[in-house]
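Student: There are structures below to look over.
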Structure 1
Amino acid sequence: MDHGKGGRTVVVIDANGLIMPFQFSINIDIELSRLLGGFEIVVPSSVVVELKRVAVEQKASGAKGALKLAEKYRTHRIDGTGDDAVLAAAVELGAVLLTNDAGLRRRAREAGLRTICLRGRSHLELA
């Protein structure tokens with residue numbers, strides 16, 4: 001696991017992870033601090049592209065808020081799209097993956113990565 005700047009755990013977040021705070025009123029920064037102590041959230045460039053597309057297509061979705069939230073974090077340039085690009089970024093960075101996507105969590109575990117997901121609609125859990 002990459003411990004980024006100053007021993008902080010790197011957390012790669014996907015689109016649904018960025019939308020989570022708007023769906024469930026959860027503060028991911030506070031939750032990650034509780035779970036990991038120091039951390040750095042990294043957003044794959046493919047996720048920014050996906051959120052921009054969804055924000056245009058679905059005006060009522062949390063995508064606009066998620067895009068604004070993504071601006072707070074470092075963007076990691078990655079080729080490809082969708083889950084493949086998110087997983088590639090997490091592997092490349094040796095990161096923990098924050099997602100609620102069950103298939104992506106399974107693939108991340110198969111690649112030897114730890115995952116974080118929402119539990120009980122109120123808090124994050126490290127697996």
Structure 2
Amino acid sequence: MVDHSAGFVKLVEEARSRVQECTCQDVHGQLEAGEDFHLVDVREDHEWRKSRIRGAVHLGRGILERDIEHRFPDREADLVLYCGGGYRSVLAAESLEKMGYRRVRSMAGGWRAWKELGYPLEH
């Protein structure tokens with residue numbers, strides 16, 4: 001478990017109150033049902049290279065705001081963001097909402113929760 005600073009946790013908790021979250025089970029169910037949405041991994045490049053959720057696209061937190069409009073120009077695109085533990089994705093979701101994206105969710109628990117549930121990963 002990562003030891004986050006108090007200031008970071010406070011920032012995330014404030015953002016969490018303003019963004020929509022979903023569970024790993026929700027996302028897994030959507031994938032299994034073949035629903036049309038985009039799963040976006042906002043982790044760092046080295047995390048992505050090691051392992052990722054099958055079917056995800058990578059737009060690291062450091063370039064997300066810069067590149068999102070090129071990758072997903074439709075502001076109505078259904079986007080589910082995830083990171084390692086569900087913290088950075090909350091901040092990323094809030095940022096994308098400020099940019100005008102209207103269907104953004106953060107996956108609570110992130111990659112670690114997904115892995116603990118035994119859901120499919122790519123290496």
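Computed from the coordinates by the stated procedures, all read-outs in this text should not be read as laboratory data. Only a predicted model underlies this, so the values are computations on that prediction, with no experimental measurement involved. Cβ atoms are built from the backbone, for glycine too; each structure is taken alone.
Student: For helix-only ellipticity at 222 nm (-39500 (n - 2.57) for each DSSP H run of 4 or more, over all residues; to 500), the calculated result is -11500, so let me know which of 1, 2 that is.
Tutor: On the way: 1: -14000; 2: -11500.
It traces back to 2.
Student: Ranked by distance in nm of label points 7 Å out along Cα→Cβ at positions 33 and 57, which of 1, 2 sits at the highest value? Don't skip to the end; give the middle numbers.
Tutor: Working: 1: 3.5; 2: 2.2.
Of structures 1, 2, the maximum of distance in nm of label points 7 Å out along Cα→Cβ at positions 33 and 57 occurs in 1.
Student: Taking 3.2 as the value of distance in nm of label points 7 Å out along Cα→Cβ at positions 9 and 81 derived from one of the structures shown (1, 2), identify that structure.
Tutor: Numbers: 1: 3.2; 2: 2.2.
Working through the options, I get structure 1.
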